[in-house]
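Engineer: Take a look at the structures listed below.
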Structure P
Amino acid sequence: MKTVMEQIAELKIVPVVKLEKADDAVPLAKALIDGGIPAAEVTFRTACAGEAIAAISKKFPQMLVGAGTVLSVQQAKAAIASGAKFIVSPGFDESVVRFCQEKDVPVLPGCVTATEVQKAIAMGLNVLKFFPAEASGGLKTIKALSAPFGQIRWMPTGGVNLKNLTEYLSFPKIIACGGSYMVKGADIEAGNWSKITDICRQTIQLIHHAGEPAEENKKFGFEILHIGINQKDGQEAAKNADTLKNLFGFEENETPMSIFSSPRIEIMKNKGAGEHGHVAVGTNDVEGAKKYLESKGIKFNESSAAYTPEGKLKLIYLQDDIAGFAFHLIQK
């Protein structure tokens with residue numbers, strides 16, 4: 001089972017929620033879950049915070065719900081009793097940290113100075129909130145603090161939005177960001193749950209695409225191995241293969257289904273996959289690349305999957321054509 005910090009690191013975003021009415025807790029939680037962010041930091045700035053955390057925890061036990069703006073041990077005690085799985089404070093309070101540690105509940109106190117960070121390290125913490133992020137120098141200050149305190153990871157909150165989210169997340173020392181931009185008070189009051197869901201989805205898209213395509217291409221080693229061109233029959237395929245050989249000296253390699261004119265061009269003997277043909281995209285890890293593309297909304301034709309004798313996926317087609325060509329992943 002993943003720890004709370006592992007879950008936060010995986011999500012990369014924690015909505016910071018201020019609820020005026022406990023009745024809004026469950027529909028808001030559903031909107032967040034529908035948007036792909038099953039997490040919330042419910043702030044203790046309102047009287048119904050504990051009740052809201054309890055309602056969410058009961059209805060959606062799988063959701064990662066924590067308490068924010070916790071200023072005292074009394075509030076921390078109430079939050080944990082309500083079902084909070086983690087505690088977040090705007091500043092560093094040793095008594096709150098110590099209480100949470102005694103209860104074995106993760107705590108992220110706010111730290112923006114070297115002195116505060118040293119105190120946190122002395123208490124055994126290695127993940128801290130950076131608040132208010134933008135007002136305290138943003139990513140520039142986090143990078144400066146990370147130089148002497150390389151063991152610390154950060155969750156910046158305050159001024160984080162869709163415009164600067166990926167910039168923050170591009171720094172490896174940032175575990176996740178906290179943000180209230182997707183859960184604005186006016187939308188909660190008006191019950192604009194679909195709007196909140198849409199903003200969450202935009203956030204997830206940004207997170208998934210951060211650092212692409214360079215980083216993912218490097219990870220999976222994507223490259224075009226060959227392009228298959230559909231022909232009506234074997235005679236037409238042979239004619240065109242001969243033409244390419246005469247023009248460019250491409251050597252032919254005939255198979256039962258096609259003629260390879262050089263390793264990069266496959267001339268099909270009939271109408272194969274795709275309107276015009278297919279593109280074979282090589283990768284170091286077919287299964288991993290498939291999961292990555294699925295996270296971007298790409299669907300696959302599962303019936304096209306081919307496996308090695310050991311049961312490892314080695315080839316699979318995308319469900320939809322691109323520019324009239326079918327695309328498939330293949331193990332390099």
Structure Q
Amino acid sequence: MSQDRSAAGVRVELVDLRRRYGEVRALDGLTLEIRPSELVALLGPSGCGKTTALRALAGLERLDGGQILIGGRDVTDVPANRRDMGMVFQAYSLFPHMTARENVAFGLRLRKVGSTERLRVADRYLDLVGLADRAARYPHQLSGGQQQRVALARALAIGPRVLLLDEPLSALDAKVRSQLRDEIRRIQLEVGTTTLFVTHDQDEALAMADRVAVMHAGRLEQVAAPTELYERPRTARVAEFVGLTNRLRGEARDGAATVLGISVPLLEGSVREGPVTVLVRPEAVELAPDPGGAARVVAASFLGSIGRVRVRLSDDTFLLAQVSSADVARFGHGDPVRVSLRPVPALATEA
């Protein structure tokens with residue numbers, strides 16, 4: 001089943017896409033390139049334009065301006081049914097009167113593929129998604145996660161040049177969502193189809209994507225690999241949307257900011273001089289029980305593999321720290337603590 005990813009994938013280019021709904025600019029000059037066989041996640045809050053961008057790529061949304069290229073070919077005005085794309089939506093959209101095998105084979109039937117071949121291909125993709133033993137079952141006999149696997153197999157069975165995933169996991173419970181997230185990534189890597197994944201869930205985006213594109217008001221804030229996006233955000237919106245962050249007062253000078261008496265290196269895009277607000281990740285905060293500490297514990301939460309402790313500083317600023325799960329019990333409500341920061345690079349904005 002495995003293919004060479006460079007051979008299977010195709011380059012996708014969205015160039016200066018514009019779309020308005022009255023006074024609302026759903027897409028405001030969006031430009032994004034997806035490399036062959038790459039999975040890019042469009043991440044952002046509701047109303048940021050990410051689904052409009054996906055629908056425009058699919059040919060389901062009319063553009064007011066811009067250009068869409070697939071494999072170097074301009075498809076801006078090509079109808080949706082001629083763009084050779086597979087789509088998986090939040091709603092599974094399976095035909096209730098068809099078995100899993102028949103659902104997967106449906107697109108092949110529309111393409112006039114012979115019955116023997118389309119059933120062979122359908123079984124091949126059901127096996128890929130781990131449902132070979134449920135090929136004869138109807139949608140109502142399958143769980144939500146299994147139905148979404150069938151929808152994925154159906155999208156892939158037609159051999160699309162591009163796979164589009166529109167919030168495909170948001171209707172599932174947390175455990176199934178996590179499992180299927182990993183499965184979709186495994187399958188995408190194995191098949192090698194260029195993929196655009198739309199989500200508002202930062203964990204999904206960071207876990208699944210080669211690169212994450214954070215959107216706001218129809219534009220891209222930043223496009224980067226998950227690690228870079230988290231560790232080196234270029235704007236406050238990215239820093240606060242991707243992961244938890246603390247906002248602390250500081251003073252910037254010579255490429256660093258002094259925060260809580262500690263010098264913190266500043267990331268590109270930071271305000272470089274004067275009073276600033278420094279965005280500090282909880283894992284960069286260090287706490288220690290200290291009878292003479294000026295900060296007080298507000299709450300401590302055990303979250304399984306990690307713990308989080310919320311403290312109030314002497315100036316009434318609240319601060320969130322990440323600690324090991326074994327250390328959570330060391331911090332009780334009202335306990336005095338000493339607070340320090342690890343000198344990891346951070347973003348500074350205007351105070």
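Engineer: Looking at relative contact order in percent (Cα under 8 Å, 6 or more apart), point out which structure of P, Q has the largest value.
Structural biologist: The structure with the largest value is Q.
Engineer: While we're looking at this one, here's another question. Taking P(r) over Cα pairs in 10 Å bins from 0, in percent, for residues 223-310 alone from the coordinates of each of P, Q, which one would give 14, 41, 33, 11, 0?
Structural biologist: Clearly, the read-out refers to Q.
Engineer: Assuming -11000 is helix-only ellipticity at 222 nm (-39500 (n - 2.57) for each DSSP H run of 4 or more, over all residues; to 500) as calculated from a single structure, say which of P, Q it is.
Structural biologist: Derived from P, not from the others.
Engineer: When you work out distance in nm of label points 7 Å out along Cα→Cβ at positions 135 and 159 for each of the structures P, Q, which one comes out largest?
Structural biologist: Sorting by distance in nm of label points 7 Å out along Cα→Cβ at positions 135 and 159 in descending order puts Q first.
Engineer: Compute mean count of other Cβ atoms within 10 Å over residues 15-22 for each of P, Q and report the one that scores greatest.
Structural biologist: The structure with the largest value is P.
Engineer: Using volume of the Cα convex hull per residue in Å³, for residues 87-246 alone, single out the structure from P, Q with the greatest value.
Structural biologist: Largest one: structure P.
Read-outs throughout are calculated quantities, based only on the coordinates presented, and are distinct from any laboratory measurement. These numbers were taken from a predicted model, which means no experiment stands behind them. Cβ atoms are built from the backbone, for glycine too; each structure is taken alone.
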